[in-house]
Structure 1
Amino acid sequence: MKEQPEKLVPPEVRRAVLALAKELNALRFGDFVLSSGQHSSYYFDGRLLSLDSEGAGILAEVVVDLVRRFGVQAIGGPTLGADPIVGAALAVAYRNGVPLRGFLVRSQAKEHGTQRLLEGALERGSVTMLIDDVCSTGGSLFRAVEVVEAQGCTVALVLTILDRHQGGSEELRRRGYRFASLLEADAQGNVSITE
């Protein structure tokens, strides 16, 4: 039996995200290699949503609402999927008087400069929310969790735009992390709001 994702975002918001994803052609079909190395017959480009002014606005409002509800002090996630969402949410948080810091987790440490794996302002002991555009096997999210927890921080919530249901979200929940997505997909690439 498939474990159901938490519904922390109202259905009308999830429907708006799905409608915009369709309008922006964020879902493509063909032969794609995912970051996990797996092949897929479809590709969901969450950046088409997060780099669109309407999409960025919707996603940022969702994030800031969850920040308030969960007492989150810092948001971040794997670079490149989290980058535009984090930036938009920080701007909306500032506009609404919500104190919030952002961070990004690199897939590997820089070979120059500070040689950091984590960029941004993540203070030890912070309550965090991890964000990514897509969750498949969860590899990049698990790396981000490790980096955040190594800083002495806690992960209150992991949020993605799309859950591909390829084991990542299930494993996050199994390990005790709260996970939510706005959309979900089946193996054929049929995308719907989380049910």
Structure 2
Amino acid sequence: MKTMATALPDVMIIEPARFGDDRGWFSETWNAARMASVGLDFGFVQDNHSYSARKGTLRGLHYQAPPRAQDKLVRCSRGAILDVAVDVRRGSPQYGQWVGIELSAQNGRQLLVPKGFLHGFITLTDDTEVQYKCSDLYAPDCDGAVHFASVGVEWGFAPDAITVSDKDARAPAFADWTSPFTFGAA
């Protein structure tokens, strides 16, 4: 397993080893002991799995507010996505900055998106599946979103080529939103 830093401290790329032969390959995508040995111990309690039929489907930018904030470990198990994390911890030197990483079934990479970051992704291929682990259970009363076009993320698609849910289309703009996260808070 390799871990790689991104331009945003605390957001990490994790690349599990793949072991292959003429049949294909095997990869251990999560091992609590191995992750803890490199300082990644999140106590994941929920797995989510999404399917998007069309290229250009955008899901995000989402968060779950304290006290039910979530760390997420995201991977693409079919197709490819641009996975995005935006630092929204008030007082952070990187507040409002974002990073986008291509995750695909082919590259096997995963993105660790900690609490205090908005998360979203756009599908780069048709028939895309995304799976992610969460460190807390879904709590509807803590669920939130920020409008995907209001943070300056370069999604790589013309606005009329992006498909979003009604919820995401109606989300408040970043400039009109108050973050529930504080830099340095546990």
Structure 3
Amino acid sequence: MTADINELRRRMDGALKSLHSEFGGLRTGRANASLLDNIQVEAYGSMTPLNQVGNISVPEPHLLSVQVWDKTVVKNVEKAINAASLGVNAIADGQLVRVPIPPLSQERRVELSKIGGKYAETAKVAIRNIRRDGNDAVKAQEKKGDISKDDLKKNEDTIQKLTDEFIKKIDDALAVKEKEILGN
């Protein structure tokens, strides 16, 4: 019996997907519907994801719009978007909420880039924790006598290669996002 590399890969993939989701919420100066993904709206007595109360679209490069299905929720949608600290100002127009995306100042771009770096570091910590779990599992197997010292070393090497692969994917994703944000 050896380390379940597929399970470790699945967990590391989950950490990477979570990072991409976090990156989706960072503004880049262009309108992107994923900017509104994490917004919760008070609707029908509970907090509801924005995409469950309206249709989000990108009609222009610097404009998002939310076609709200229930007009009683429009004001709450506008309020939730404005309260989300995205640096945007939503405007309700009937059942449509327009969200103009203003150009980013260089100062704000640098700030967003730093936030992206923090997200990436959090993902790396998650990857390292998964590596630790995998190494602990094979060490326990070696201690019980289920695998030899050689097998332990091979498993640890395989787990480290997997970790390095995902750390590189995180670094690559951060480089792409920083380029988007900084506009270089």
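The numbers here are math on the coordinates, done by the rules we state, and not lab data. All figures in this text were calculated on a predicted structure; none of them were measured in a lab. Cβ atoms are built from the backbone, for glycine too; each structure is taken alone.
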(message) Of the structures labelled 1, 2, 3, one was used to calculate Rg and Dmax of the Cα atoms in Å, giving 21.8, 70. Name it.
(response) 3
(message) If distance in nm of label points 7 Å out along Cα→Cβ at positions 43 and 99 computes to 4.2, which of 1, 2, 3 did it come from?
(response) 1
(message) As an exercise: helix-only ellipticity at 222 nm (-39500 (n - 2.57) for each DSSP H run of 4 or more, over all residues; to 500), calculated from one structure in 1, 2, 3, equals -10500. Which structure is it?
(response) 1
